[in-house]
Structure 1
Amino acid sequence: MTRGRVAVAMSGGVDSSAAAAILKEQGYEVVGFSMQLWDQRRSGRGDERRPGGCCALDDLYDARQVATRLAIPHYVVNFEREFEQIVVKSFVEDYRHGLTPSPCVLCNSRMKFDHLLRLARDVQASHVATGHYARTIGDAQSGRQLLLKGVDADKDQSYFLFELSQEQLASAMFPLGGHDKAEVRRIAHRYGLQVADKAESQEICFVADGDYARFVERYRPEEWNPQEFSAGEIIDQSGKVVGQHPGIHHYTIGQRRGLGIAHSVPLYVTDIQSREKRVIVGERARLAGGSCCVVRVNWIAISDLTRSLRVSVKIRSRHPEAPATITPLGAGAVRVDFDAPQMAITPGQAAVFYQGEQVLGGGWIARADHFPGGSDNAS
């Protein structure tokens, strides 16, 4: 007798493959699902068999081979239309408005734990499992589902899961949360999985060559005004024009390379003014900010924030946690005041709040005009 049926999101990588193997070993009835999210031929390179990305044909083939090896059923489901509407269009829209998006967060909350979860229930699977390095646990006192970091600090992916709802967390399984990467590869070898030593994909799956600006220009809908992607001025902190740029979608806060400006000291992008089509540059010290406004906050460990609270905050997935105080602003927003200035606080990126191993919640860093007092990089 099995412990129940679980749908595993199988990308064709070692992590999701090992997750499926662990669950089968634990006595679950495992059903593998691979999501076809993006046709790589739309990236303009014709390399739809490109390895290392979750949407390449080779990865779907690897997932099928793993399922055969584990003797579990495997299905490929086409979610290209949903992925384009939810993830890709949001990605392009953010760059259009001078933001730096984090599409992997949307892919997790809106695709794997929304669309795939609904499909899983159609086959009577009680849970969806993925290869994320994170953990969940029920809190008897509050009755809430908690999200915890993975035990491997170098691989922890809880940052990308902060948008999950209580219902989604209750239906989520993360078999790798208690393992480190070396253990995961050993498990894959023990099961004879051909992906045991497969390299990890680092790029955004639908931008095969990593050229985000080129993708935005190629993808933009016809109804959008081409002027929105036109050239503009690069100005310094004093308002002096120091150069020209080909479009704000080529830039992100903290960027140093590709500015094409001769200066006595290195200059960095410190702000992007989308309406004026301006890129603001300054010396590195100008990147330091003491505060930011975070909007569209999703709470996990608590139902709401009613008073100021001490937390640690990640403003990027690979950024070290920084101690801070968060204060509710109403309308799903909070103010974050860091104990020490942080470099390159970037509108459009996620800010995730932690207390020890727990993910308290998280949201999206807003532009300066959302911030009381007019600046989201207040010192």
Structure 2
Amino acid sequence: MTEVHTSPICPGCDSSASRPFYSVPGVPVHQVKLVPSREAALGCLRGDIGLRFCSRCGFVWNAAFDVSLMRYDEDYESTQTVSPTFNLFHERLARDLIDRFDVRGKRVVEVGCGQGEFVTMLAEIAGNHGYGFDQVNRGETGSDRVTFIKDFYGPAYRHLEPDFVCCKMTLEHVHDTGAFLRSMRAAMGDRPDSVIFFMIPEITRILELRAFWDVYYEHCSYYSPGSLARHFRLAGFDPIDVWCDYDDQYVLIAARPGAGDSPTLAGELPPEALASKVQAFTQGVAADVAQWRSWLDREQRSGKSIVLWGGGSKAVAFLTTLGVSDQITYTVDINPARAGTFIAGTGHPILAPEVLANDPPHALIVMSPIYLPEIAAQLDTMGVQPAQLLTVEAPHHRKAA
């Protein structure tokens, strides 16, 4: 991997005790914007990835990240609620949070709400009034229990005095994480009965799988349960619980405003527990990338067509990191908003899954294995049986051909 120059200062704990361990230059800065043409996809704005690991707090971040490159507009399409699998998880999570923290008849805030599916669920299920903050929100809701605000949530909205604040899949997009969490703490005020909840991708799994397809420019901050709890304490929160869910893809934390001196929770492993995994990732990921390239080249020479299932962030990272082109025929995605658009960086078309019925590929690579049962059922319905149905996390399948 080409090394990218980066600063050693950790944005979470301000320590300089960090080291670089993974670099990818010239990747698309946006993964889920709707790109209308192949030309626009090939000419997309690019930036560098230069991951560092802080040995003091265990935080992993892209130290080459340039926030000035980011543009979050209404063409940003990150919704996951087109999937029945995700919807089941989403509703289970909402009901669990409502029950655990008695979020009934309360005032709730969602930071980075996207199109507001989760804050609406919290409001409708338990008679809450919700406020959804996000600049990409299009205001499309049928609920009179939710107010959307196209702004950043912070101390300026302290007057809302929410009982419950949630922030899902947003902190990983924030580079200055320490300042962001301190802003959340200031916005909540000294109301010890209120609760704040965050959910973000979990780094331990990424390191163990050497999942380079889960490392992309928009995700500039990566947490383990331990580093997340430590950063919450540094910001003045007292963590209640920290855990993993959704096939351990996500790390979740619940905390209350406090003094940041709460006791260590079970599952908060120290930074040194992650250090060996960082080292193993560094030592193995280049070989994994080379193996993928070799397999794709071999399949192409044999005249076998390969399609990716999933046209979002994982597909962008997978294709651009590998630097492949016509080795992959196209991608499919169940999100109708993505049909007819193109993968940033490589220009692969994103099509609706129904195209597979008339153009069945030899191999279908599923970018997110948790959706494999859902995908297999849809393939059966269409009468499509690829010779190889692979998941990106199962490299032993790649040796079968």
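No value in this document is a laboratory result; all are computed from the given coordinates. If you're wondering where the values come from, they're calculated on a predicted model, not measured in any experiment. Cβ atoms are built from the backbone, for glycine too; each structure is taken alone.
Just checking, which of 1, 2 has the largest value of mean count of other Cβ atoms within 10 Å over residues 257-264?
Ranking 1, 2 on mean count of other Cβ atoms within 10 Å over residues 257-264, first place is 2.
When distance in nm of label points 7 Å out along Cα→Cβ at positions 137 and 321 is calculated for each of the structures 1, 2, the largest result comes from 2.
Which structure, out of 1, 2, was helix-only ellipticity at 222 nm (-39500 (n - 2.57) for each DSSP H run of 4 or more, over all residues; to 500) calculated from, if the result is -5000? Working through the options, I get structure 1.
Taking 19.4 as the value of mean count of other Cβ atoms within 10 Å over residues 89-96 derived from one of the structures shown (1, 2), identify that structure. Structure of origin is 1.
Looking at structures 1, 2, which one was Kirkwood radius over Cα pairs in Å, for residues 201-240 alone calculated from, given that it came out as 11.3? The read-out was computed on structure 2. Give the label, chosen from 1, 2, of the structure having the highest value of FRET efficiency 1/(1 + (r/R0)^6) of positions 145 and 193 (r between Cβ atoms, R0 = 30 Å, to 0.05). Between 1, 2, the highest calculated value is found for 2. Looking at FRET efficiency 1/(1 + (r/R0)^6) of positions 33 and 313 (r between Cβ atoms, R0 = 25 Å, to 0.05), point out which structure of 1, 2 has the largest value. Going through 1, 2 one by one, FRET efficiency 1/(1 + (r/R0)^6) of positions 33 and 313 (r between Cβ atoms, R0 = 25 Å, to 0.05) peaks for structure 2. A value of 21.1, 65 was derived for Rg and Dmax of the Cα atoms in Å; which structure in 1, 2 was it taken from? Going through each structure in turn, the value belongs to 2.
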